[in-house]
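Down below are the structures I want you to see.
Read the figures in this text as sums done on the coordinates, not as results from a lab. This structure is a prediction, so every number in the text was calculated from the model and none was measured. Cβ atoms are built from the backbone, for glycine too; each structure is taken alone.
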Structure I
């Protein structure tokens, strides 16, 4: 009898062991929502690790927020290591950047100035720009760890103020202030809407890196060529699929798109916060995450590509590289076009982009052409047409890229790096070091894939170690009034509109 019991127990034990082993051997499955570089990276990394992955993209093609330009300037392996690693893996060739592109240029009243030109011909402007850079570097030096920028009360206080008020205190010459404003709004958002701590933190990330390393090579075709290389290797990519709901339990996750449901073991959500806010969650997102969906600022940016038969500015302005204008033209790039033509890519950003939402596409192109024609009289005759991409008016984007406003680092810093049960988050807005960049998108996708592997293995995902100030300090900081800009003398909508291209 005892022997029979042992025999039965052994068989049951072997059966249970087989079930467990079968569960471990079962191919893990994942859904990735969002076909930008972050989602493509997460899907590619998981599939390469043996997962069955389904990527869902709301638009008709994968690739995300790719630029209108026919190429993209990228940083060195020191500045963008993961990007360069992927380019090497997919054998995507780059071209060395010429020296003129590695530096910053300025367009003042239609005339081009390099940094050396400014020092010689516009010394007051050059001095103002240098003073701004030194002051910003001093703020950046206060941040010991860019992953934990609000580590003490002094740094915490920087987050409660905006960049515009700090710039007011520097009392820069008018033209220098215009150029600084354009630099800030082109990379982030309007200075009045930007947390001063965020500006300092981003400066800290790149502190000690030569400017030439930020644009060390050109990637022909830009980010779409990398997106295509990633997408080509994925087995299941479904486009035109807009996810409306996500539910999860101990067994897995299900996403709803119209009347169709997709189920998997785990999920990566690689969509901007505005798009995330349009998805219903069961169970509901925690209160802090819900607050971040509504309360996190995105920089406003639209891109306009003006096409010309010939570079009409040659001889008067060397429009090549990253150029900042003092007359509302946004950040400019110039690239060669077919048959001797040239294209001017204009990044309209900040309040300039916000105000232009009232205009049609052609009206915006005409306004910029008028401004160029004032300085380069042959511009209208050489003009061929335009292309425009409006990130600002896209309900799924709510702008272009993450740009923390005053007080938002204190509330939402590194919030989206932590998974919620079976769901991980990716996207440039989830990377604390390189938001708004190709590197940030790639890093976030790879990190999300790693987190799903840890979750499946039953290991806890490390929580980002950041400083949380005590409640009295937060209350004191909140008690101090923080406005976007001084109320007195602030021009109304139409007055600001009239000033836009001055």
Structure II
């Protein structure tokens, strides 16, 4: 019958995939800033575009490739997230196509391969359609999976290249390196069980491959005399990111809420992956099926690291979910022409409703002003700064809501464009009501902030704690006496938009 081949034809259409991806991610194009991280990355990305390595001018704790990838945010002079949201569309569709190729090499099933990019798109709907470090690392992860599958019957060079891709993924976010641990574990067990030397050599080749991008990174930073900064911000501080767990609310409720939300929004893909885990598909040969399953389920380790369970963490599942679910999906597609109309309708309902509901939610949230950058108080403070300060006047903001710089079109005046690292690097929304910030002050960071304030003669000091913006009232400036004393000695209040306190540096004698 005409139209019975419509699903397979649509699945194979690259333009249809890009169109669907753009539709699913349209909220980013409509509402601009969807989360704080995007602007965090964009601020350092602009610094990179101006010739500075990450951690040299502005500091944060992610590995350097995330910030480098955000350099296009400075393409238009004024900071803009539009290039990054357009890049997000290309990233999702392109990653999906690579995963499709990996599935084809694994299964030999063209229908399963055609389904993989769409399964990946569905799996990314666990989070708002922002461009995150997880979305960036998923591209080299997909390439690593393709090379790993190819290497099952190929040369060790492919394993070396797979390791390089995993290394690149970990340069976006350390957790990307978990793929090597997962695949390497299966190779080790295979070598022990079968007494197979090649599996050990494959694991060694992948490990060497992972080290190569990091070796190059160390060499670049050493040449720039910035190796201590790389070691401090990218490693020492990153691995201490969780902070004092006793200061935060219990993580278990966050885990259940985030997991229910993220799995609920991508349920069809999880169902297919669970079915494949429980029972092997005919078109899912060993190897590398066990390795792919191990990598999928061990991804819970990086997702749970730190106990914060942000929704974007669950994006790390997406490439492996798509690959593992693809054989079952291919079987469904092959049976599609034989299915009764009622079964087709139910299948379409199960697939489309979560996707459409997710897209609708992202748009409704923006229309209702639900994104952090739409906070009326923040918007009011940004308006005040645009109108009452000069474009060349830089800011020090006591808070962690970088969209303020973005909305006000002003630059940070110190290396600390957010102040979380000065007081324990907590998410203030997770802190207990009786939290005592003074016990977690980082004296060396406070001293560095004071040096920057003095050396750069930062013109404007903004205290967001009184306005309770992004829960920063739990971290009052009074908990850092040295910073509060410097403020009152060198600045005078000249505005209180939305309850925030805005100070201008006092005139000082020459």
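One of I, II was used to calculate helix-only ellipticity at 222 nm (-39500 (n - 2.57) for each DSSP H run of 4 or more, over all residues; to 500), giving -18500; which?
II
Given that relative contact order in percent (Cα under 8 Å, 6 or more apart), derived from a single structure, equals 16, which label among I, II identifies that structure?
It traces back to II.
For distance in nm of label points 7 Å out along Cα→Cβ at positions 234 and 258, which structure out of I, II has the highest calculated value?
Result for distance in nm of label points 7 Å out along Cα→Cβ at positions 234 and 258 over I, II: largest is II.
Quick check for you: by distance in nm of label points 7 Å out along Cα→Cβ at positions 98 and 434, which of I, II is greatest?
Result for distance in nm of label points 7 Å out along Cα→Cβ at positions 98 and 434 over I, II: largest is II.
Computing distance in nm of label points 7 Å out along Cα→Cβ at positions 362 and 450 gives 4.6 for which of I, II?
The value was obtained from structure II.
Quick check on the output: 25.3, 105 is Rg and Dmax of the Cα atoms in Å, derived from one of I, II. Which one produced it?
I
Taking 1.0 as the value of distance in nm of label points 7 Å out along Cα→Cβ at positions 130 and 402 derived from one of the structures shown (I, II), identify that structure.
II
If Cα extents along the principal axes in Å, for residues 162-393 alone computes to 67, 49, 39, which of I, II did it come from?
I
A value of 22.0 was derived for mean count of other Cβ atoms within 10 Å over residues 106-113; which structure in I, II was it taken from?
Computed on structure II.
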